[in-house]
Each structure stands twice: as structure tokens, then as C-alpha cells.
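Student: Multiple structures are listed underneath, in C-alpha cells.
Here, each number is a calculation from the coordinates, and none is a lab measurement. Note that the structure is a prediction, hence the values are computed from the model and not measured. Cβ atoms are built from the backbone, for glycine too; each structure is taken alone.
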Structure P
Amino acid sequence: MCFSAEGSFVAGTGLLVAGAVAVRAVLPARPRWLPLALLPVGFAVQQLAEGAVWLALRGTDPAAVRVPALAFLFFSHGFWLFWVPFAVALIEPGRFRRGLFAACAALGLGLGALMYVSIFAEHGFSVQVVKHSVDYGVKLASDGIVPRDLVHGLYASVILVPLLGTSNARVRTFGVMVAASMTLALLVFMYAFASIWCFMAAVLSVYVVKIVSDDARTLPV
């Protein structure tokens, strides 16, 4: 979580339980829903990584922050850009929308790879606590060449187009919540956007359990 190690570990543990419930609801009969059901698990790992960041920040060795920070940034600046559109594409019955969401996944994979390689190879981040939240101070190789607003726009589009454009009403509701949380984080918490928005999205991912568990037998195979 964005406020303390203890909060991150509690959130991560709770999300692991939620993810297990979601996975159980879709397996073995509906494997195409598995990537969506795994969203809380991914967010659980990310929150546990941020808990480790908090613990490292409390210590005396600045180098100890690097590994858990890179684990957190792997999700925020790489993994989610591919996984979210990929998960939605798998469950989309319409050919056009499925192709569009698959294209979003491909774009997200490329964009995420470029950003994360830049962060990893160039040591392009600087972790500090700002207003009781973790600021990762990400620096990209494209800074000064490609406007950050354009990168942010591509990021949001890759995530939100599938969630808001899907024909599944339940997933679309989840997309509205994600879009609202992203907007709130941009307007109010820009000083630690990655940490705070990822926490918001992690909490919202519990809704995935409702999506797949209300009546799993009614979900398209």
C-alpha cells in the first residue's frame, strides 16, 4: 500500500485470498477467464513488493531498495499494460473488439517493455517518501523526446479501451471504476501517482471476484 509496510502486507495478503477465490470460480471449466481472475493475485504481489520497499526505506542501505522497487515497477510500468487488455481480449466474443483489444495488448507489451528496460538499464528511478506515500521518481529514456503527456495518454488508452469497450457489462463497470480512480490519482495524488493509483486499482480488483463468482455458470465459456 502507499502509506506503510504493514498496510501493504495486509493488502497483499487479502488480495491473494481474493485471487484464490476468483481462480477457483473459473477453473477448470472456463480457462479463458483465468487471466482476469488472476488480477488480484498480480496486485497482491505488487503490494507485497511495495511493503518490501517500505522496509528497505527504513533501513540504512540505500541499495536494498532497488530490488523491491524494480519488482513494483515491473507491474506498474510493464506487466499491467499487457495483461489487462490481454485478459479482456480472451473473454470478448466479438471478433472486432477482440482484435482491437489484442492490438492494445500488443501495444502495451511494446510500450511496457520500452519503459521497463529504460528504468532497469538506466537506473531510471529514485525512491523517496512524499506526503506519506512512495514516489518512485521514474525517469524514461524518452524524456525530452516524447512528451510525458503522450506516454500517459497511451498508457491510459491501453488499459481503459478494453475495460470500457468490452461487451461484458460487469467488466465494463470495473473499467468505469478504474477510470475514476485513475482520474482521481492524476488530479489529487500526482506526487506519487504510480504508488497511489496502483493501490486504488488493487483494491478495485477485488470486484473481479464478484464478476466471476456471482454465478460462474452463466459466464461464457
Structure Q
Amino acid sequence: MDEKTYIFEGKTTNEAIEKGLKELKTSKNKVEIKVLENEDKKTFFSILAPKVVKVEMRLKESHTNCEKSREPMDFAEIIKDLERFLKEFIAHLPTKDLQYEIKQDGNLIKIDLKDEKAAYLIGYRGETLNSLQNILSNIASNDKQEKVRVLLNISNYREKREQDLKTLAGKIAESVVKSRKSITLEPMSAYDRKIVHSVLQEHERVKTYSIGKEPYRKVVVSLK
């Protein structure tokens, strides 16, 4: 039997098909289905036996080649695309001599603008920085089979913001325990919310969860 062909059984044709789709983790339009034993075909002896329907499933060529055609990420080319954008972007800024550093860390690309003159690109609570990071992520992921993660940091803002959020999370937890009332924080980016959730996930007395829709999603801290 072809290695791309599989046999599944069920009490009905639909049951056998559903079982096959579930096990192959695919959808009906991505397989060829052939019923091997018709559920309506009965003989004197089969009436007494448990009803079993067999179906043959064959993954379509386009589906079986999907994983094979997935090529490794060419991070060197991705970094070149990011460098081209950054050079053009910086050329239009008031501070045209900004220096940056791009590093690959596994499947993550880190871009660091360490120059203090770039601080104005951070914006209120990192809004401008996060918007610029989204643009860089889209450039990196353009025409790629999967999303490329990009982390942008300016003047060590990420480290400073992380420390501020850790301090804030601790104080909020104390207030919740003392007042026994939930506290909803101001809207935060997914990156900032993750920090708050991480800091308080092992807390003995409080728990956290998020509410609302982006970009106004908020963290709620409440008693367990």
C-alpha cells in the first residue's frame, strides 16, 4: 500500500471518515476518500456481526508536499531586507546618524538602537517603538511561510520598562490583597501584559487575566 494511503474503520461511513480526518489532522478537501465496505451491503451472516465500514484515505499531492516544500528560513536575506529599510528610514529622521545592531537569536531577530538620540522613537509607553517593531516584523515576514519574530529595543527601553512593570505588579498585588478588591491596569501591549502575568503567576494570593480587545486590552489582578 502507498505510504500516503491509510485505512480507517467505523460503524458508519461518516464515522470512519471523521476518525480518519482527526487522526491525519487534515480536512476533507485535502484527501481522496474511497469506501471499501459499504455500510448498506448486508448478508445473512453480517446481520449478526458488528457493523464495520472501512474507508481508504489518500492525502492529495499538494498536501503531502506542503511540509516537504517548507524551506529553512534564510535569516541572512531577512536581515538584509531589514537593513535596507532601516537605512532608508533613518535617512528621513532628524537624527540621520543613528547606529543600530541586528542579531539573530534562534528564530528571533533582535534590533537594538542604543543611541540616546533615538529615545524620541519610543513614544508614550513604547507606543511608537511597538508600531515600528510591527512594521519591521511585517518586512521580515514578507513572502515567508511563517511569521518572523522581531524584537526592537531603543536606548535599553525594554529593560527599563520590564523593571518598572515588575515593581508595579508587586505593588498592585499588595493592594489587591489588602483591599480584597480587583484592580484593572491601563491598556498595555501584549509584550507588557506578558511581563505582568509572568511576575504574578506564582503569587500565592492573586491571579491575573486579560480583558478587552487590542489595542485596549488590559490586565486584571484579583484574589485567587
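Student: For Rg and Dmax of the Cα atoms in Å, for residues 99-162 alone, the calculated result is 13.5, 42, so let me know which of P, Q that is.
Tutor: Label of the originating structure: P.
Student: A value of 52, 30, 12 was computed for semi-axes √(5λ) of the Cα gyration tensor in Å; which of P, Q is the source structure?
Tutor: Derived from Q, not from the others.
Student: With distance in nm of label points 7 Å out along Cα→Cβ at positions 35 and 211 derived from the coordinates and found to be 5.2, which of P, Q does the value describe?
Tutor: Clearly, the read-out refers to Q.
Student: Also, quick follow-up: Name the one structure among P, Q that helix-only ellipticity at 222 nm (-39500 (n - 2.57) for each DSSP H run of 4 or more, over all residues; to 500) of -12500 was derived from.
Tutor: Q
Student: Which of the displayed structures (P, Q) returns the greatest value of distance in nm of label points 7 Å out along Cα→Cβ at positions 11 and 179 on calculation?
Tutor: The maximum falls on structure Q.
Student: Please state which of the structures P, Q yields 25 when relative contact order in percent (Cα under 8 Å, 6 or more apart) is computed from it.
Tutor: Source structure: P.
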